[in-house]
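Scrolling down, you'll hit the structures one after another.
Every number here is computed from the coordinates shown, using simple stated rules; none is lab data. Every value quoted in this text rests on a predicted model; they were computed, and no experiment measured them. Cβ atoms are built from the backbone, for glycine too; each structure is taken alone.
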Structure P
């Protein structure tokens, strides 16, 4: 059976003035993800060394929404780099100890994280997908990674209120559709302010592209788990 292995770290967190606070926020975020997406979690997302973390997820998981939830929970305080690997797990899987697991999925995830670090596109690259050799869907890897690079470039241009809006939306609502009235109430802004911000940042296009890309992953890779 094939799974997603997710590995990540906090970029330059050792230089942060409040590193312990960042670590606590990361632990809290991973705990929330483990609860909210429990039906898709195979082995809990957990810190494995310093500021790094990892976990195992089902092939049908809303993997991009999960990655965005982690990333945007800390955005503005620390950048997150993520490596996604898709393939088999060759060791016994313990739900509470993902750090004990290994296999092609993790090898690909670590390779993907290395690519994020090496090919940073002027410090904008945050996530990469790598599919284990022998899979029949390697075309998805190329397509998805091009989409992710483009979306990272979009996010890199967001500032202040735009990042605040994105964080509120993606952390609490994922890629779901909510009214601008509700979002305005949550942010303490007027509907006009929210509408202007959403248009300026191209947020609806961002959501549509992420939603459609994620559905492609679920349909293609989610059907290759046997």
Structure Q
């Protein structure tokens, strides 16, 4: 595909996701009027796909300048990444299939942006800040961490007295835990099984072991 075709593909994916995210649409409309993030820079390391792109657009609509990289080299959708990078006040450095060196180079580019706020999935931005960019920490207003893995890493840092910035554990919010972690994981599990086996689910007996909460309901 040409670059133009990739951007068009990304735009179509984003438009589809946007049409199915009514709550974020309401927030975006309010943000466009009030500009609560005007003058702020937001650095992000997330799965760069259509739903994330709608969030990024919403932050930019609120007045923020946004820089984003991927949080997993295998989850980035290049068409969405390229479409995002065409938007005003948004810089996207994510690339599918990048190697480890390229992955952290993209993280560095986000930090070169000198964000006031970080939004992480796995805490790689925050770890990089604390390990190699400590001079930036006094200017960081705070961050958000989305995943269980990232929250565990940050709790360990806090316990050791090493965490030098306030972080909201988004993963611990009831709206995240009760909906995304439970039902989203359940759907993702089925999706993975279907894609791997190419079998019809109807009529199958299923055992779920090791997750504590029931994640899959038939």
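Tell me which of P, Q gives 2.7 when you compute distance in nm of label points 7 Å out along Cα→Cβ at positions 5 and 21. Working through the options, I get structure Q. A value of 28, 20, 17 was derived for semi-axes √(5λ) of the Cα gyration tensor in Å; which structure in P, Q was it taken from? Going label by label, the one that fits is P.
Distance in nm of label points 7 Å out along Cα→Cβ at positions 165 and 205 was computed and gave 1.4; which structure, P, Q, did it come from? Among P, Q, the structure yielding 1.4 for distance in nm of label points 7 Å out along Cα→Cβ at positions 165 and 205 is P.
Determine which structure produced the value 23 for relative contact order in percent (Cα under 8 Å, 6 or more apart), calculated from the coordinates; the candidates are P, Q. Traced to structure P. Can you spot which of P, Q the value 21.2 was calculated from, given it is mean count of other Cβ atoms within 10 Å over residues 101-108? It was calculated from structure P.
A value of -14000 for helix-only ellipticity at 222 nm (-39500 (n - 2.57) for each DSSP H run of 4 or more, over all residues; to 500), calculated from one of P, Q, originates in structure Q.
Taking distance in nm of label points 7 Å out along Cα→Cβ at positions 13 and 29 as the criterion, the top structure among P, Q is Q, with the largest value. Each of structures P, Q was scored by distance in nm of label points 7 Å out along Cα→Cβ at positions 109 and 141; the highest score is held by Q.
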